[in-house]
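Structures for review follow.
Where a number appears in this text, it was derived from the coordinates with a stated rule and is not lab data. These numbers were taken from a predicted model, which means no experiment stands behind them. Cβ atoms are built from the backbone, for glycine too; each structure is taken alone.
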Structure 1
Amino acid sequence: MELEAKLRNQNKKAKNFIKEGDIPAILYGKDVENIPLSVNQKEFEKILKEAGESTIINLIIEKDGKREAHPVLIYDIQEHYLTHKPIHIDFYQVKKGQKIKAHIPIEFIGEAPAVKILGGILVKNLDEIEVEGLPQDLPHIISVDISKLDTLESKISLKDLNISKKVKVFTSPETIVVSIVLPQEEEVSIPESPTEVKIEGEEKKSEKTVEEE
């Protein structure tokens, strides 16, 4: 997969790039000089959907009349706090044979019978896993089939997932990824007994009756 990038004029404000349909970016890496760039927003979002943040893409940069291909990972994405659209991207250039760390997203697929039939509640404890390995060995996504959760005690731990032994996983294999829990019963509040209310007029009337006697 390839993504075209242009050298960025650092005197130009970031919001002006975004208005023109581009996203400011930077390329860096081990023994690599930082290069300010910009990429087309639509093209980037298309690549992100296909490659994710753990697949190497070729970043094509035209420099001094030559097109250079840089093998990179989409290392970090800054999003607008309201629109959640990307406003800045970090590309990390990788070297052949260099292991890297990455956060691999978890995708939950299927439907849990324990939820649909038994009325249990699905609890997702993880949404990504940090791993380390060669770029070509990193999974794009980790799928978890929740259709196996068929009892109210069902759970899926990290050790149950199909993750390549070529990558190192930093999370404990005993960590529960997803589980079923019983719905909590609502507490029924019992109203307190009515408080005895004394009426001032009645007290005075009673006192007067005693005096008359």
Structure 2
Amino acid sequence: MQVNILAGGPRQQYPENLFNQKAGWIGVDRGALILIKNHIRPQLAVGDFDSMTVQELVEVKKNCSEIIQVNPVKDDTDTELALASAFEQLHADEVHLYGATGGRLDHLLSNIFMLLKPKFNQYVEQVKIIDRQNCIYFFNAGQHCINVLPDYKYLSFVSLGKVENLTLPDEKYQLHNQSDQLPVAYVSNEFLKSTASFSFSSGTVAVIYSHDAN
């Protein structure tokens, strides 16, 4: 089951036709209200809802199948709570996270680095972060093969912390057994054919498909 999560990032970063997808939806804080205004009834709304007026919160409670309202003083972010709910409560096998980029940089970094936490890292290859220009996949150590996505020209590999023996054997710009102790971004690579393979022996890598703004 695919579950989509809509966080509260800028609407200018939403992909086209975002609200036409056939999937279950979780709204994170104001994201729940945006879903409702686009005629989608979220299966779940999660957050402290401190960005809403009382009237807006009433509307969310009236139009969501279930709501989890938490104290604003907490250890986990609203998006982390939503991601945990997607896997543990809705039993998702794939999660697409929208509204997680653009706007505040601290939110963007939090949404990427949360996938290094042990409770989420077990699901890391089932999560994608998607906006108007980017699609981010996440991988743990191993041999991997990815496919070209239409309209995405660039392919970047980002070591999220210590990564050993990163090898890109058949991309436009090759890399062989590269080990890094700190996060490093190998950007603006490209596919040479319809698929590309890569491997690494330890760590977590984000693979970013991207294109320039229209």
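Can you spot which of 1, 2 the value 2.8 was calculated from, given it is distance in nm of label points 7 Å out along Cα→Cβ at positions 55 and 87? The read-out comes from structure 1. Could you tell me which structure in 1, 2 was used to calculate semi-axes √(5λ) of the Cα gyration tensor in Å as 33, 18, 14? Answer for the origin of the read-out: 2.
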